[in-house]
Structure I
Amino acid sequence: MTFVNQQIILAERPKGMPDSSTFKFVEKDIDELKEGQILVKTLFVSVDPYMRGRMEDAESYIEPFQVGEVIEGGAIGEVIESKSDLFQQGDVVTGMFGWQQYYAANEKEIRKIDPSLAPISTHLGILGMTGLTAYFGLLEIGQPQEGETVVISGAAGAVGSTVGQIAKIKGAKVVGIAGSDHKISYLKDELGFDEGINYRTAKDLANEVKRACPEGVDVYFDNVGGEVSDAVLTRLNRFARIPVCGAISSYNLEGADIGPRVQATLIKKSALMQGFTVGNYSERFHEGAKQLGQWLQEGKLKYRETIKEGFENIPNAFLDLFKGKNIGKLLVKVADRQYGK
């Protein structure tokens, strides 16, 4: 059977905020499978802030997207056809096959997931790369201790909301910074954060951080950068740790991101500020996934997903990331399972 594959490619590199001209929908026939290949039908795709950086033709920790090529990213799919002994029709798999409806994968490009453990979408969120990012970034760099104060920017997102819950498991006081009262209520009422700060309505953000953290900040998990981080850095305690996970405030700037210099603060406080990507811990993914799954089953971790439907809505869902419209993990549902429930 011949499948017509609809794909979303990078049409041009954006300047500032991406828009509809950044992406292009194309159709392409899928060739007959070769030995060892598997045809995967996409069920869910992930949209993530780091993808904006990959749209730039610049050196980074990962290769940039190429103009005219499919936007690559985490996805979950179902095996439709298989010429591999390792996979069979109906298997649910995950991989980096990205923004397309079908993908002819090689055996080593994908891995099976167990649909009975949790909803399959969680393997792109709390049980996937975002959960692992929170787990390793907080515990390996932040190293929160019982009774310490942990502050998280972008706290209502997929990574931030997980970071806060893990910090609570470790006995820390947790303060989340987010962009709406609704998000602050979610953090405090549903996830058990101790305090919340709405950076959009705060008249003096540094004073709000001081109010929420009267004993100072021991760990700052930074997803945002910019003025939010400038305010938090004024309250660092001695030997504070700062895992730098993201800088979404600067991703769409056309000029340089200029702000206060951090060196003097780090010296005065003997503080550690370390950037990281989850790939740094790839050899330990099994460890992290096992612990996250255990906490989830024990009810110690909760999650929320913002799921948009329709392949055609993937670019708009991606742009929503920079408008702060999502709570938790932002996903696009592309199709239902064909061979299982």
Structure II
Amino acid sequence: MFRKEEIGDNAIIIAEVGQNHQGDIDLAREYIKVFSAAGADVIKFQTRNNKYLFSKEAYESHYDSENAFADVYGHHREKLELDPKWLPILKEDCEQHGVKFMSTPFDEPSLDVLCSDDVNADAIKIASFDIGNLPLIHKIGKTKKPVAMSIGGGKTDQIRASVEALLSHHDDIAILHCVSEYPCDHDRLGLNNIDSLIENFPQCTIGYSDHFNGILPGPLAFMKGARVFEKHVTLNRAWKGTDHSFALENEGFRKFVRDIRRTPQMMPPKPVEELGSEYVFKKLGKSLTAYRDIKAGEVIDMDSLSGRIFKDQHIPVRESNRVIGRIAKNDIVKGSAIKPSDIENW
């Protein structure tokens, strides 16, 4: 799925729903429908066992935020989770809409659920929070499932140790440049780090996980060499929650996908044989004319030439270099078009 030889110059684009479904199975299913139609290859969710993940003190702590769904932090988190029994439904929806089902396990019990026979996720995401968490990373590698790993906040030795842990199991790995700021301002994106990742991890596919509130970094990252892209999505940027404001709605995500997929098509130059044959030149292109009377046997110099637009094009002015210094075969009247038959040895 993420191997370099499989992707080539194509792109895999992940629509990151995260918890923007707000714990509602119907909304989660709507995300799959909407963003698969907008061009995603993968729909990604997040999976947590909150009572395992958080200590009792952290789980029961007071939570006072404009984005809170409960005044106890653990209860707030529970309201944002998908019931594990819903995950097979989402996996089946992904299959029906022609996309892959992916999720981030934030803890070992969640990894077990995602890899169970009932769910059998197509791919696993390692969040930036778990860079360097070698015990969990080894468990993820042992599943043999394709892995995308974000590196936000990770230092070089932590990233390298994490990649080597995965490579000890398989090489179906994408390493995603990421800045763990939500949202991330344009001058904090650090896209040049993609160059370093490509140099340091040549055996892995390099990608980009984006928290910017626009679409421009996608094509720029592609030009840097990124081939896997993760972008947060929402059905409504005005909804309550920390991730909605910088996520893309349907139309924004469609354009994000469109522009990334167009980028490699923008690179090859136009074939030489097509240059100058464009319709605009046929209609409005100038042809070489005699700026003064030119006598047969005379060497045509630069001062002898001008250009005019004719109904039918003759020798284009852009080919004046082929005419200057040549000998006129016929008398050419001032203002008339110069034709190949007027030039000796044309």
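Taking 14 as the value of relative contact order in percent (Cα under 8 Å, 6 or more apart) derived from one of the structures shown (I, II), identify that structure.
Computing relative contact order in percent (Cα under 8 Å, 6 or more apart) on every structure in I, II gives 14 only for II.
Taking -9000 as the value of helix-only ellipticity at 222 nm (-39500 (n - 2.57) for each DSSP H run of 4 or more, over all residues; to 500) derived from one of the structures shown (I, II), identify that structure.
II
Starting from the value 6.5: which structure in I, II was distance in nm of label points 7 Å out along Cα→Cβ at positions 243 and 323 calculated from?
This figure was derived from II.
Given that Cα extents along the principal axes in Å, derived from a single structure, equals 101, 42, 38, which label among I, II identifies that structure?
Value 101, 42, 38 for Cα extents along the principal axes in Å corresponds to II out of I, II.
Using distance in nm of label points 7 Å out along Cα→Cβ at positions 51 and 75 for the comparison, can you identify which of I, II gives the largest number?
Structure II comes out on top.
Read-outs throughout are calculated quantities, based only on the coordinates presented, and are distinct from any laboratory measurement. Since we're looking at a predicted model, the values are computed, not measured. Cβ atoms are built from the backbone, for glycine too; each structure is taken alone.
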